[in-house]
1. Given that Rg/Rh (Cα atoms, Kirkwood Rh), derived from a single structure, equals 0.99, which label among 1, 2 identifies that structure?
2. If helix-only ellipticity at 222 nm (-39500 (n - 2.57) for each DSSP H run of 4 or more, over all residues; to 500) is computed to be -13000, which of 1, 2 is the source?
3. Kindly point out which one of 1, 2 the value 16 was derived from, the read-out being relative contact order in percent (Cα under 8 Å, 6 or more apart).
4. Thinking of 1, 2, which structure, once FRET efficiency 1/(1 + (r/R0)^6) of positions 193 and 377 (r between Cβ atoms, R0 = 41 Å, to 0.05) is computed, gives back 1.00?
5. Can you tell which of 1, 2 yields 1.5 when distance in nm of label points 7 Å out along Cα→Cβ at positions 217 and 369 is derived from it?
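Derivation of every value follows stated rules applied to the coordinates shown; laboratory data play no part. The model shown is predicted, which means the values in this text are computed figures rather than measured ones. Cβ atoms are built from the backbone, for glycine too; each structure is taken alone.
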Structure 1
Amino acid sequence: MMIVIMMTVFCGWGCVIEVVYSRIKIKSLTCEKSVMISIALAGKPNSGKSTFFKAATMADVEIANYPFTTIDANHGIAHLRVECPCKELQLEDCRSCRDGVRFLPLELIDVAGLVPDAHKGRGLGNAFLDHLSRADAIIHVIDASGMTDIEGNPIGRGEHDPLEDIGFLEREIDMWILGILQRNWKRISKKGGIERIPIERIIAEQLGGVGVDERDVRTALSRLELGEKPETWSEDELLRVVEEIRRLKKPIIIAANKVDIAPEENIKKLEELDRDVIFLSSAAELALMTAAKTGVITYLPGDRGFRVIGRGLSEAQRRALERLESFVERNNGTGLQECVNRVVFDLLEKIVVYPVEDENRCSDKNGRVLPDAFIVDRSCTTRELAYKVHTEIGDSFLFGIDARTRMRIGERHVLKDGDVIKIASVK
């Protein structure tokens, strides 16, 4: 049964848009075959994580102006936005995109807010840190407006320096991982030396629950100069190991949220940071997505503008849309979709490739044009792609064909972003 309700959306500009919409289940924009990437939204309470999550997933979550609104982690589907190759290849029958824009699903996790000493169990820290164990990357949402203190309590605009929020999250993660590594460290490291067990294996086994493997540990250790006997490593040396592992396994991007109401001084401070900072307004994105869902405007996530199509709008609605339009034009979008894309392409170094069965029509056996998209590592080879399509196809791999050039490519050929590839295998 369809339930029609009235919703009031706070835009963050001191105005509201009242819209009537049908409460229905939001479907993924496209259904793609790929290993689901998991991204966690982290930060102190009341920084706007839940607004980010709702705007990115259009899921029903509680949003309020007080700490610890989120108790249990929320899980939803956000999307990576890419240009579909159909326009470049002049494929008119593509039904996997919207006007040349394609959306690939990602898992988004909105976890409980983090406060100082969370690794000791303060606040909801243990729950927060446990949820991070499954994430491939972290978006650290900070309140650029300075309207919340270090623990997420509401204060006046600009009263808190957002730079103070950046360092402590990494420290909390490091101390959490260090606590796991130090459990029985002297005993197991000494035993490993006696039994000649590689230290990489010992550390990987200790940190298996965080998603760490021997290759990760080996890479981290290669960047450090440590003593030859692991059982003699100091806590500081173990912390250095943990920091390197965290940089490898839990890369972080900073999302400076509430930029629409942030003091200019805070913006300048964040711009001067030697860090990857994305400026955004999750409230603006949520307002646009809600308006688009209800037929007031045409808008896709990541668009740098929108078109009003609704009729009979009130004066308050028109003023709200004008302010949204001004903000979007001034900032070249809301920044939220850019943040998600930057995580996948820059932080995780992924590309998108398109396997097909017919290289001439770029389709599957049923004639569907560019039916599938895979998010893969930049180092992905043709044969590795074949295994991602299906194990049997990987086992029986013969060669690949580049649909653009019609040239054969071998199993070790490294794919490029946007490649359309036919996999030939033994039938």
Structure 2
Amino acid sequence: MKRYLISVLFLSLFLLSCGSPDTNQVTIRYWQFWTDAAIKPVIEEIVGDFERSHPGVKVELADLTWADGHDKIAIAFSAGSGPDIVELGSDWIAEFSSSGHLADITEAVLDVHNDYLMWDPAVFNEKIYAFPWILGTRVLYANTDLLTKAGMDADYEPLNWDDFLVASRMINALDDNIFGFGSNSAERHRLYKKFLPFLWANGGRILSDDGRNCLLDLPEASGALGFYLELCKTGLTDTQRRLEDAFLEGRIGFVISGDWLLKRMARERPEMAFSTMIIPGVDGMYSSTSFAGGEYLAINAKSEHPQIALELIRHICSAKNQLRFCLQNRTANPASKKAAADATFMAQPHFETFVEQMKTAKMPPVHPRWVYIEDRLEKAIEAALYETMSPRQALDDAAAKIEELLKE
């Protein structure tokens, strides 16, 4: 109770310290990425509710795309402008918080900190700079018809890497046009996300705890990449979209994907028999894990209306509105613990798999230079995948280049 009162007091002081803007003249600019015709209206409704409860406050929405949104945000911040509120990918926050572009909201969220998952990407130098909104992880999808044709039960779930590899090989042997596993080709911002679950499951890491050293040159990393490449040999290598196309066509046994595939299947192949499961770990030595990412809402450090911006963020991220958004968009991982535990939410087909996987899912290390580290890692996986380097050589090369980045 004392901590709650302190946080409420701080929030009041925080609001007062920012002045008392005339709410009859306040415009809050909010840059966001949800442009799909099926979900944009929900964003507008949630914002509209806020405007009705805050007479005189106008929220100006602007849409970004994942293709160039990062660059537009960076340019706006560098120019000393930008919106009051910006939606950020989880691995962008350190970049913008470390450069002073985001407002510190640490004390202002103490009262709700325990109600939300995955604050870590929002923390830089022990301060919180963004509010977790919509999270996401990847699970393993299986074509149950192909499982049975390969001699397994329809509800078969591989419990470890050996099981996974054997099952993929059995499906791959069915026909020249049937593949055991769908492996990602050299596709920016995607390839590394498919490898990291295997790296982490094998006890490997990208960076040391202090972020000063790259650990990709250790045996755990090359062992994980070696297994991943064996798995890739049982399947089709292509872009994520084309892999999912092939899965929907019944040509791939296993594919790692996110909750967006649930939406495609409901829309395009509602009759298809499939199952979802957590990604298997290594012989029980390490637990299953997966890649986690998410969208976070942050306040521009130069916003003239930080208190109204904070109120809008808390409104958007409330359990009620996260649940509303997730049910409409068939998004399986709200950041709100209350929304994730809601009976209506958990009753949605396959959502339980995503909630279970999120318990052990991880996000990439928080580092201001992550986008460049990611690029070096993806190039290493690509080199090994297309056999221009051995797994060990590719990771050693990546580690050396990342070490140089860390010294800059």
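1. Answer by label: 2.
2. Only structure 2 yields this read-out.
3. The read-out was computed on structure 1.
4. Only one of 1, 2 returns 1.00 for FRET efficiency 1/(1 + (r/R0)^6) of positions 193 and 377 (r between Cβ atoms, R0 = 41 Å, to 0.05), namely 2.
5. 2
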